[in-house]
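Take a look at the structures below.
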Structure I
Amino acid sequence: MTDLAEIEAEKERIIEEFTLLGGWIERYEYIIEIGRRLPDLPAEHKIDLHLVPGCQSKVWLSARREGERIFFAADSDAMIVRGLVALLLRIYSGRPAAAILATSPAFLEKIELGSHLSGSRANGLAAMVKRIHAHARAFAGAS
């Protein structure tokens, strides 16, 4: 399976998971649970260099390249945001730069996140995707 096909399959799994949930209270609880399962970011990565600008909560995102793949680690001081980060990592982490850059976050609209998040959280989510894409462009340029 190609990287883009794997990403599409993961998007579909996420969409299905959210479709099986009832209303938005259950969806928020699920997002919080996903955030709880996200491994803690080591303290040495919780530095200003890794802060994502444009987020109301503190969000740290670090990236490393292994061969052609880029792996992200992230954390937030807010549980809902931490869950949103975990969803993004499911899609983007461990993928080649070209696949990351070819992947739009539009799938988030299919689970209606944009319309159910506060404006500041929606802006923060967009800022996280922007930072992920920036890392991918930087690593692609370094190849």
Structure II
Amino acid sequence: MSVLGLSLLAVLLWGMAPLFEKSALARTTPLVALTIRSLVMAAAYVGAAVAMGTGGELLRVDGRSLGYIILSAIIGGVAGLFVYFHALKLGDAAVVVPITATYPLATALFAVLFLGEPLTPSRILGALLIVAGVYFVR
């Protein structure tokens, strides 16, 4: 499958997931839902790594990379998802998902501030278009 095909498939899969999450949150708490979701994901990833013959690499990740992965998991996977699930429980999926999907704006800002990446006119225009898009979707 092409890069475009895979990208569009990811969009469809990610677009469906909040529907199931919102439905589950009607009858459980965000913490319980995230715990179950994380356990399923962990089992699937470990199983895939073993099945693909790359399971041993899990034990050979260098310390610095492991630290960054752990920070990413805590910031995005634990804290970010916990806050997102609370917002999804309280609000409409059609409002919460587009707003939270603006995270590339924060990434672009942090990349400029902490990684020294350039802030180009096209990136500024892209950011403005993202904000405008969320305004019209909400």
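Determine which structure produced the value 1.3 for distance in nm of label points 7 Å out along Cα→Cβ at positions 19 and 107, calculated from the coordinates; the candidates are I, II.
Computing distance in nm of label points 7 Å out along Cα→Cβ at positions 19 and 107 on every structure in I, II gives 1.3 only for I.
Once distance in nm of label points 7 Å out along Cα→Cβ at positions 3 and 27 is calculated for every structure in I, II, which label goes with the largest value?
If we compare distance in nm of label points 7 Å out along Cα→Cβ at positions 3 and 27 over I, II, the biggest value is for II.
Name the one structure among I, II that helix-only ellipticity at 222 nm (-39500 (n - 2.57) for each DSSP H run of 4 or more, over all residues; to 500) of -18000 was derived from.
Considering all the candidates, the number was obtained from I.
Computing distance in nm of label points 7 Å out along Cα→Cβ at positions 35 and 83 gives 0.8 for which of I, II?
I
Please compute Cα Rg over 2.2 N^0.38 Å for structures I, II and give me the label with the greatest value.
For this comparison of Cα Rg over 2.2 N^0.38 Å, the top structure is II.
Each reported figure results from applying straightforward, stated rules to the coordinates on display, with no laboratory input. Computed from a prediction, not measured in an experiment: that's the story for all the values here. Cβ atoms are built from the backbone, for glycine too; each structure is taken alone.
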